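Q: For reference, the structures are reproduced in the following blocks.
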Structure P
Amino acid sequence: MPLGSTTAIIVSSDANYFDLLMGTVTSLRDRAAGIDFDLCILDVGLTEEQAARLRDLTARVVTAGWEYDFPGRDRTPGYFKAMTSRPYLPRLFPGYGLYMWIDSDAWVQDASVIERFLSAARGGRLAVVPEIDRGYTMYYKRPRPYWRRLSHRMYRWAYGWAVADRLGRNPVLNSGVFALRGDAPHWALWQAAHKAAMCRWRLKPGVRDLYGRISEQTALNYVVYRDKAPATFLPAYCNWLCGHGTPMYDPARRLFVEPHAPHEPLGVMHMAGDRIQDKVFDIARVGGGAVTTGLTYPDAVKLIAPAAPAKVMPTGAPTGTGPG
C-alpha cells in the first residue's frame, strides 16, 4: 500500500493478538475510507507470515526494538515493546504531521470520531479520552480507600508516594486511543517520564509486570497533569471501554450505542479488560429486548450497518479542552 498521507494511524500487535489486530485493520478499511491516512503497523512479535500479510494491507510495517535499557529488560516479554515504543512514534514512523494510535483490542464503528481526534491534535493538543462516563459501572460501586485506587497505585509504582498523593485523584487518561501532532513537545516529555518510571531499581519483576503493562499510560498521564502538556479530553464514546460499561444496541440504526440516552453511537469499541474479547454478552437493545453477541469486530460486523462516509470536521472545530 503506497505512502501518501500526512497522517499515520498506528496499530501494534504480537502473534497472539494478530486476530484482534486484523479486526482493527479491517474496521479501519471498512469504515474509515473517507479519511486520508496511512495505516501503519508496529510489529512487536508477529510471525513472518503475519507481517507479510500486513505489508499487503498497510502502508508500513516497522519492527520495534528496545528504545533504552532498564532493569529486568532481559526478562521482559517482547510485546512490552509496544509500551516502550509508543512515546517514540515520530521517530519510528517519520514524515507525518499527525499521529494517531489505536490499540489492537479496539476497532472503529463510527469513523467520524477519528476526525475529532485529529482535529484536536492539529491545534497542538494531545487528543485523549478520560476513563470516566455515566455508563461506566465502577463509579456506582463503593469507593476504595484513596491509596488503593488504581490511579494512586500506578503513580506510586512509577514515581513514588508524593507524586501519587498529588496526581492520583485525577481521572485516568486512556492511552489506547490518542492523537498528537508530530512536532508536539509532549513526545520528549513522555519519553523522559516513561524512562524514569521504568528505571526505578527497587521494583520487583512481579510488580513490574502488573503496573508495567500500563507504564506508558501512567507516564502520559504524568505529562498532562504534572508537566501541564496541553490536552483535549474527548467524550467516552470516542473510545468506549467495554470492560467498564456494557454498551447497548440500537436495532433501528444498527449501531452499538451508549447505555444511556441520548444513546450516542460509539466511535471506537475498546475491549480493554479481563478477557473482554472472549466474552459473549447479552446486550440490551434500545426499545427493549436483548441481543447475544461477542464484541470483536468479526462478531459485531454481523449486527452493524455499513459505514456512512465520514464527516470531516473543519480544522480548529471546537472540541473542549483539558488542563493546559
Structure Q
Amino acid sequence: MKDHPLKVFGGTGNGQLAQSICKYLKIPLGAAKIERFPDGERFIKLEDDVRGRDCFVVQPTCSPVDDNLMELLIYLDCLRRASAARITAVIPYFGYARQDRKDEGRVPVTAKLVANLISTAGADRILAIDLHAKQIQGFFDIPVDHLTAGPVLVKYFKGRGLTDLTVVAPDVGNMKTAAQYASALGGELAIIHKRRVSGSEVRCDEIIGTIEGKNIVMCDDMITTAGTVCGAAKLLKDRGAGMILAGATHGVLAGEAVRRIQASPIDEVIVTDTVPLNDKSASLENIKVLTVSELLGEAINRIHNNESVSIMFEED
C-alpha cells in the first residue's frame, strides 16, 4: 500500500504534542533518528521516504531555546535535501519573539534573525500559535498561518460555569485580547495599570473596572516569570475579587514563576501544551494543561488539502 502523502515529524522539543497531532490525523508519526555526537552536536536521519511528500515538523523553540532552534534548522535542512515537496515548520511556541524591534541603540532584532534562519534552512511555510507580537508574521518572506489558542481556553472557561465574571487585562497592551475574551464569555472588562521595575519585576498600581465580588479571568499569550500575573492577582484580591483564574497559551514558567504562583492568590493556572512543563512546573497543584493538538492537527489537515485555515476561527 502506498504511503500517505502527508508526513508529520516531531522534534525532541515536544514529542508528546507531535504524537497527539498524528493521533488526531490518524497517521503514524514520521520516523527519524535524532542523536548527539560526543561534543554535543546534533545528528538527524530521516527513516521514512519523504520524496515528493507534504512534510510538517513539530518543534517549539522553547527552553533550551538554542538547542531546540538548532534541531529545527537541522530537521528542515534534512527534509529539503531529501526532496520533500513542501516543508512546513510547525512552531507552537516561537522563541526570541520578545526581541521584535530596535528600541534602543546597538541591540539586535533577534525575531527577524530567527525568521531568516528558518526560511534559509528550508521551510516553505510556518504554522505558529499566538506569536508574542503579530507583526512577527511579516518577518517571514514565506506564508505564515498564525493560529490562536483562544477557542481552546474559552471552551474551558465556559465549562467552569463562572458567574459574576470580569475578564481582566493584566496590562494595557493586553486590552484587545481581554476584550475578546470578555465578549466570548459574557463578562465585564477591567484593566490593570502596571509599571515594570526590572526585567523580572512588575508593580501593579491601579485597576479600571469593577472587581469587588467578581470572579476573575486573566488571559495572556504567555506566563514567563509570572511577575505580571501574580502582581495583578494580589492587587485584585486586595480589592475584593473572588475566584481568580489565570490563563495563557504558553506556560513558559521560568525563573521564579513557580514560587510566585505558589505564593499568590491565584486559584488556578490554565496553560496549553505548546510548551512541555518541566518537573518543577508540573508539581504545581493548581495548574491545568489543555491540549492544542486538535487545533494544530486540523490546521495541518487544511494546509495539506489547500483549504482555508482562517475559517476555523470564524464565529457561527
Structure R
Amino acid sequence: MSIVFLGTSEFAAAILERLALSDEHRPALVVTRPDRPSGRGRRLTAPPVAERARELGIALEQPESVNDPDARAAIAQAGRGDGDAGGAAAGGGAGRQRVVVCAFGALVREPLLSEHEMLNVHPSLLPRWRGAAPIERAIMAGDAQTGVSIMRLTAGLDSGPVCLTAAEPISATDTYATLAERLQELGGELIVDALTRSPPFVEQEEDYATYAEKITAADRLLDPRRPAIELERVVRALHPHIGARAALVDGTLIGVHRATLSEQIPAGLESAASGGDAGEMGLRSGVLVRDGRLLLACSPGVLELLVVQPPGARAMEAAAYLRGHGMPGRL
C-alpha cells in the first residue's frame, strides 16, 4: 500500500513534512482543498498543505470534493502507475491505500471511508476536545495538558478508535503558536510510529467526550463580564492565527495580541479585583486608560492589554497605541 495524505492547514503541513522525511512513509499523493480567495484583496491563495507538497515535490490534487469519483480514483491509484484506477476506486483490493488525515477541513464520506485504511492525526487527548478547535479550546479551558491522538477515521466526529496517544503539558505562557509547534512535532513522530508498528486500536470512552467547537466571533470578543483570568487565556489561545478583540466605548473593535493579568489595580478599579459590579462597569466603559496603561475591567479582575492592533493598522505596543489614540479616562 502507498501513503496518501489529506490535509489543509499549517498544522497539517508540518505533519506532511515529517512524513515526507521518513524513509518508508513518504506520501505518494497529497490531497487538499482548492485555492480560495483570502485577505483584504481576496487574492486566490493556496492552502498551506498545497504549498508544502509543491516544495516537497509530491503529487498534488485539489478536488472540490474528496468524495467525488475522480478524487477517489486518484487516491486509489496513487503510487501505482497507470493501472486500472476505475476498478480500484470501486473498492477493489488492488486500490487499497493507507490514508493519513490531518486538519483536512471537509467531511470524508462513504464509500471513501471504507475503501482505505484511514488514520487521523488529532491534536488532543481523545475523547477530550473532539472537533474543529482542540488546541484553542484546551488553552481557553485552562487545561494542564493536551496531546496528540492517532485514531481511525470514522463517520463520527473524531470518535473512532485510538491506537496511540502522547501528552504535552500546557504552560501558563503558551499561545496557540507555541503549543501547536510542539504538538506538530509530537504528532509527526506518533503517525510515523503508528504507520511503522500498526498498534492495536482501542475504542474511546464516550462518557468523557468533550467538543471543541469552531471559533466564532463571540469567542474572539473579550467580554468584561467574564473573569480576567479567562480572557487572558482567550488572548493566548487565539494568537496569532485568529486574534482576540476588545471593544472600545464607541463600539470600535481593536485586536489584542498580548495581554496579562494586572497585579497593580489602579485607583477606581478596586471593585474589579473583587468582582463587585466591575463587569458592568467595564461593559459600559469599554477599554480604559489608567496610569499610562490600557486596561479592561472584568468581573472579577483587570486585564492589561500589552499589544493591540487598531483597525487597518499594524500591531503595536500599548504605549505606542496610546501616544496616537489614547486620552485620560476611557477610549
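Here, each number is a calculation from the coordinates, and none is a lab measurement. Please read all numbers here as calculations on a predicted model, not as lab measurements.
Q: Please state which of the structures P, Q, R yields 37, 20, 8 when Cα extents along the principal axes in Å, for residues 38-77 alone is computed from it.
A: On the way: P: 37, 20, 8; Q: 31, 23, 13; R: 38, 24, 9.
Only structure P yields this read-out.
Q: Out of P, Q, R, choose the structure whose coordinates give P(r) over Cα pairs in 20 Å bins from 0, in percent equal to 32, 61, 7 when calculated. Intermediate values should be presented prior to the final figure.
A: On the way: P: 32, 61, 7; Q: 32, 55, 13, 0; R: 29, 47, 22, 3.
Corresponding structure: P.
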